[in-house]
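**Student:** Following this line, the structures themselves.
Computed from the coordinates by the stated procedures, all read-outs in this text should not be read as laboratory data. Just so you know, these numbers come straight off a predicted model, no measurement behind them. Cβ atoms are built from the backbone, for glycine too; each structure is taken alone.
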Structure 1
Amino acid sequence: MTPTPSGATTIQMVALREQYEQLKPRIDAAIAAVIDRSAFIAGPAVAEFERWFADYCGVAHAIGVSSGTTAIELALRALGIGAGDEVVIPANTFVAAAAAVAATGATPVFVDVAECTGNLDPARLHDAITPRTKAIMPVHLYGRPAAMSEILDAASSVPVIEDAAQAHGARYGSRRVGSLSAAGCFSFYPTKNLGAFGDAGLITTNDDAVAKTTRLVRDHGRTSRYEHAVIGQTARLDTLQAAVLRVQADCLDEWNARRRQVAAWYREMLPAAITCPDDDRGNESVYHQFVVRLRRRDAFRAHLESRGIATAVHYPLPLHLQPALRALGYRAGDFPVTERLTSEVVSLPMHPFLERPQIQYIADAATEFVRP
């Protein structure tokens, strides 16, 4: 715990500097090797990281791209999705999911979420699927696997794509997320469980055609230096980012295990008046965020801030009420569970370098707030 000038304790949401310091010699050497080779685009570090990630997830292909948002867009395009199509996504997630759908020319269709998980509610899928539905995209929100068996059953013949941007290493049953559907889409934004030193993303798939198409499209549709089979874009995974990711990947399981320990401490110590996520037995969350629920959310955040404890809200404004998506025609009240969650959720500090005394300090502050 770091004292502030006032003597309070500062506990941050993330610990990027600590992650770097743990691996500094190896990361610095990996970056230096890329610079020495000067293969900044499509260098060998990209293929090495792709091989590692494919093996880690248990899939045939991993295709590195420029961001998690791009991963979703390219996966959708590889499945032939475009103008006139609909893609079903949860109303409770980050805007990138809807933006990537819109970028293909398709229309995002929102579905409410399950009260207990915040993830897409499979029971609501039937009413959302129409003849124009060409994909369903559950989100493994906060690192907790969505109900994939039920979603796949409800989807029937409609392809399912996993938005696994927050769930690196999570397991649904015995399988890693990203291996359960037509394609998995990952983000390596710096604050993710496995984060780059900038933007980066990746697509996992067992579908050879999806892999071939995304590899083409990410690099201008290039089949040789000046021959292009399809219209593509600049969406490659940067070699420097791949090198950094490959080094940090060796710590992913260790860091995720530490996150699960921090989550267990929170559940043990926080007062009963604050609703914690359950342990989701049978699956394995990686706790990208530790999100609790309570009324008087803003007052609670202010109280913790006064004690030197950082918090965040993921996400305060649901997708169907975003100004950028107003043309879709949704209104307040359309997705009541999502709206209730977005008014009550608070993300507490969560990273692999938190210690038990810090969690006790947070829990004491929380208890002080809810005490009659």
Structure 2
Amino acid sequence: MIHARFQTRLSDFSLDVDVTLPGQGITALFGHSGSGKTTLLRCIAGLHHAKGELRVNGDAWQYDGRYLPVHRRPLAYVFQEASLFSHLSVRRNLEYGFKRVPESERKVAIDEAVNWLGLASLLARQPDKLSGGERQRVAIARALLTSPKLLLMDEPLSALDHHSRGEIMPYLEQLHDTLSIPMIYVTHSPDEVARLADHLVIMENGRALANGPLTETLARLDLPIRQDEDASVVLKSTIAEIDRNWHLARAEFPGGSLWARDPGRQIGQKLRVRILARDVSLALEHHPDSSILNALPAVVTELADGNHPAVQLVRVEVGETPLLARLTARSVAGLGLRPGKRVWAQIKSVAVID
């Protein structure tokens, strides 16, 4: 478990945060530019000296006025720009941090990091011969080879073009599934949150507006993210069936299942699916003659105003799993939607994002 409590004031910004985070998996610090995400990360790293307390899985890094300096905090920090040693090859960049860790304390082997991040063909190259995505993969591998107890990543994909971001994301997903090292990941990208995070902290004006498990936090209607056009929920599911004839896969989640485009995985494998609120419609009756494959029995639990008088957000629950629907206020009134009302949530298979 990670407990971070900080108060600090900069020239035109103040941070006042008290959060408890899981001691494993990926926690995303999410919010718009200037919300305090990076400031909080720098306080955790010790790069910014703030008042407060920090405990990481039982170890006190800052408490009662005592302050563990940066070089004594067993963490690794990956910045937006990959800062590799330009005079060293990729292999020697990786060895740099690895050799400084006592053999008895090494948690990650060079071969493991190379395999996880697909670096085997790059080991002999110099940094100036790498693409942006390749440099960042090397930077992440080098950070892991210091065997940190906490990995901090500050918008590691923000400096990359669209192609490079797409190239590196599968490697980050593999790290998520493989690493036992807890990670705190700063981003303003809903897509990165959906694909990587287990836990979510929503930042605004130097404060943590929300702090909780990913699906539950995304489904809250009392937070400003509900106004975003990309408002969504993320379901952690398991592939239960594959329809090879139509290239579809049925993903089971607590309370139901839905059909999505076949992601090329096997039955029994885990799959995250992201469902945008704008891609969910509600009906009072089941319509089996519809082109929409996914019609799930649900119960309305909450309603909230959208970002325009014509729009409302509706939260429903399919079993124990929440979904969001963005509807017109006219439709909400016409269907008589209210908490407790039973409905059918309709989701196009082609709209499900895996």
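**Student:** So if we calculate mean count of other Cβ atoms within 10 Å over residues 39-46 for every structure here (1, 2), which label has the highest result? Provide the component values of the computation, followed by the final result.
**Tutor:** Working: 1: 16.6; 2: 22.5.
Of structures 1, 2, the maximum of mean count of other Cβ atoms within 10 Å over residues 39-46 occurs in 2.
**Student:** Computing percent of Cα pairs over 40 Å apart for each of 1, 2, which one ends up highest?
**Tutor:** Working: 1: 15; 2: 20.
Answer by largest value of percent of Cα pairs over 40 Å apart: 2.
**Student:** Also, I was wondering about something else. Given 2.2 as the derived value for distance in nm of label points 7 Å out along Cα→Cβ at positions 31 and 183, which of the supplied structures 1, 2 does it correspond to? Write out the running numbers ahead of the final one.
**Tutor:** Values: 1: 3.1; 2: 2.2.
Structure of origin is 2.
**Student:** Starting from the value 1.21: which structure in 1, 2 was Cα Rg over 2.2 N^0.38 Å, for residues 87-254 alone calculated from? Walk me through the numbers before you get to the answer.
**Tutor:** On the way: 1: 1.07; 2: 1.21.
Comparing all candidates, it corresponds to 2.
**Student:** Given -6000 as the derived value for helix-only ellipticity at 222 nm (-39500 (n - 2.57) for each DSSP H run of 4 or more, over all residues; to 500), which of the supplied structures 1, 2 does it correspond to? Mind showing how you got there, number by number?
**Tutor:** Numbers: 1: -11500; 2: -6000.
Going through each structure in turn, the value belongs to 2.
**Student:** A value of 22 was computed for relative contact order in percent (Cα under 8 Å, 6 or more apart); which of 1, 2 is the source structure? Numbers along the way, then the final one.
**Tutor:** Numbers: 1: 22; 2: 16.
Among 1, 2, the structure yielding 22 for relative contact order in percent (Cα under 8 Å, 6 or more apart) is 1.
**Student:** Which of 1, 2 yields 2.8 for distance in nm of label points 7 Å out along Cα→Cβ at positions 111 and 127, as computed?
**Tutor:** 2
**Student:** Hey, distance in nm of label points 7 Å out along Cα→Cβ at positions 79 and 295 derived from one of 1, 2 reads 5.6; which structure? Mind showing how you got there, number by number?
**Tutor:** Values: 1: 4.0; 2: 5.6.
Going through each structure in turn, the value belongs to 2.
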